[in-house]
Structure 1
Amino acid sequence: MKVNSNEFSGLTAIVTGAGSGIGLEVAKGLTARGATVFGFDINEGEMADTATFIKCDIGDAQSVTNAF
């Protein structure tokens, strides 16, 4: 599949679970298409080169509030 590297230029995305697995792959895809990505996860995992890590447990309302 051809990737348009500017498809999401100027857009910001929050990806939950971006430290690994599907969340990491979504973050990589959005970054490759020009989006600014913030990865919400308990652990940074492998997202260092892909997204800005925000420590957040989405199962905890206070953690989500603090992330913003």
Structure 2
Amino acid sequence: MQYGTEVQGVVSYLSQYQMLPYARLKEAMADLFQIHLSEGTVNNILTRAYHHLEQFDSWVKDMAGPL
């Protein structure tokens, strides 16, 4: 099953900003949206998000220069 950008965004937000561990994140998605995710699906969503932001992250670090 494929999940849209909204679901992927919520998963990324709950994991990275709210710092929910996988088990609590899966529980929250099931409770709030009746979406049952496996750990593998959560991991795949977060890995894709990382790869989408990798170039931006490098750009920000280059713009900041040495600290």
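Of note:
- At a computed 5.3 (mean projected area of the Cα convex hull in nm²), which of 1, 2: 2
- Structure (1, 2) behind the derived value -22500 of helix-only ellipticity at 222 nm (-39500 (n - 2.57) for each DSSP H run of 4 or more, over all residues; to 500): 2
Read-outs throughout are calculated quantities, based only on the coordinates presented, and are distinct from any laboratory measurement. Remember, predicted model here, so these are calculated numbers, not experimental data.
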